[in-house]
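Colleague: Below are structures written as structure tokens.
Computed from the coordinates by the stated procedures, all read-outs in this text should not be read as laboratory data. If you're wondering where the values come from, they're calculated on a predicted model, not measured in any experiment. Cβ atoms are built from the backbone, for glycine too; each structure is taken alone.
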Structure P
Amino acid sequence: MTSKKRSKFGQDNLAGFLMSLPGLLLLILFVVIPFLTAVFLSFFNVDFNMVGGPKFWGFENYRRILVDPISSPSFYKALLNNFTFALIVVPAQTALAVLLAVMLNAKLRGIAFFRTFFFMPVVFPMSLVAIIWALMFSRDSLGMLNGLLNLISFGQIQPIDWLGDPNIALLSIALLSVWAGVGFQMVIVLAGLQEIPHELYEAANLDRANAWQRFWNVTIPGLRNTLVFVVIITTIFSLRLFDQVYILTQGGPIDATQTVMLQAVTSAFVEGNVGKASAITVIFVLIIIVLTLIQRLFLKQNREVK
């Protein structure tokens, strides 16, 4: 490599570093430092109600969370709820996002209106969305969902307690979450559809492929990298479930919707046990990192440059 090329290479690296510096600083400030602080606090008994200040506990907080026969079952119940929620939301939201994106990718008059309409729920704060859906989930016949079921069944279906029944409370929150978040995934998939060469569809038409064959053999392979990203990011969003549960059920009924994030917040701000909350946060972050790496292993992106 000549000195001129080395100089240009160094200038490009410096320019890239300077452009990424603001994002890197924000990442360190709002992600790395808070996480390291949580790791540090997790080794102490930091209780606002305790006299005498913090005490070093070592791994005691982790022992109580993971193996203590009295306190650990609640953590594993919350973790199970998180995984159950993710298993419902991730495939449902991804499939619906692909369906909507394919529909909205058509070159039709007024299609921009429908793109905006389906994306609108993403713009609204989750707290507002949850309050609106709380009215829809109302257990009496005045609730929109119960009223709709009563109408289409001619009064045969009795009002359902969507948020008060332990068997369907988590499913109800999952329904809300799919509706509220599918617009975000839809936009990502829509951008991926724009990158698929139109020549592939023309070739499929020449081979007399029907709509389903074009979708399965052209669209899905063309969206592979996009879908890998969508699945990973949707899984992370699903596992950090908090707002909807806190507003609608506060973890009930009978811990049916208790989540790890809700448990950490309750430990810190209700019980005043910051050490326990920090340990729960550290464990949960590590679980998410491991799951993300596993997903990347099984959902390898196609990095071939065409």
Structure Q
Amino acid sequence: MSQIKVYLLAIACLFVFTSADAQDPTTYTFEGSINNIWTTTGNWTPAYPGVSIPEGDAIVIAASCRASHMSIEIGGGLIINAGQTLYIGATNLNVTGLMTVFGELSIQTGGAFVNSGYSTIESTGSISNAETVFNASVLIIEGSVMNNGNWVNASFGEMQLLSMASFDNANYLINKGHIEDFSSGFINHSNLDNNGELTFAGAFVNAGNLANLSTIFIEGHFSTAAGSNLFNHKLVEISSEGVLMNSGTSYIFSAAQLRNEGAVVNKENGIIFNQGTLTTRGGVNFTLKPGSYLENHPGSVVSVN
């Protein structure tokens, strides 16, 4: 069992045990009986919960709800039902407990979602971000994400994209922790900066700018689209099952490495500038298609073992 799975199990068990020991836990349900505003007390049963939900208590969003100009602290549970949306506008949503999204979490202008607990986006669920997402703990994505704002996976952040997930980065995604991608729906249309660890076990497409300042492991299918840029400043490692298909421009900077045990295919019009070290091992593939080229700069190394 991987370290992240053990960690997730421990968090889940801790929440269950502490919830069981809590006194008189209450589930507050937003039904939207009057309007769609969080602070309208008549929208809630059995009572208005306020904006601070302690451990053991839970919020259920059973009708679309708008939260504006406040700070919401979820120390217990938050569930967004399928077909419903929680809109966060000029509001901070801080989750230190458990959040499960079957519907949609929409972070609008001025809003922020900070995850310091354990959050899951189920297969029917989604996040649309127009402002700020900051993940400092565990975020599991099985549904869809549309990022038009700033998204940061912090130093201790763990993000997993499961097989059914999709993640479209259309603005800025910064990884300082660990992102594991098992999906076939992760695409970077804008800017992705990696200062932590990225593991691609599914199919990833870079159609924008990807700057690697740490480590990228390619265990599935990694492709760069025409007009895109891959800037490798440290290490890109391709496993025996991995494939890098380059149709854009890939830079291996001085002191950086591209280590290949799988396959590298430089497709038509693809360009690889090597100023560092490009290594392939026996029995693996490095293919230059017609119209593409590898430019090996003075002082750099291309080796075949």
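Colleague: Computing helix-only ellipticity at 222 nm (-39500 (n - 2.57) for each DSSP H run of 4 or more, over all residues; to 500) gives -21500 for which of P, Q?
Modeller: Considering all the candidates, the number was obtained from P.
Colleague: OK, next. To which of P, Q does the computed value 27 (relative contact order in percent (Cα under 8 Å, 6 or more apart)) belong?
Modeller: Of the options listed, only P reproduces it.
Colleague: semi-axes √(5λ) of the Cα gyration tensor in Å computed as 43, 19, 14: which structure among P, Q?
Modeller: Of the options listed, only Q reproduces it.
Colleague: Right, here's the next one. Going by distance in nm of label points 7 Å out along Cα→Cβ at positions 108 and 236, which of structures P, Q comes out largest?
Modeller: Comparing P, Q by distance in nm of label points 7 Å out along Cα→Cβ at positions 108 and 236, the maximum is at Q.
Colleague: While we're here: Thinking of P, Q, which structure, once mean count of other Cβ atoms within 10 Å over residues 124-131 is computed, gives back 19.6?
Modeller: Q
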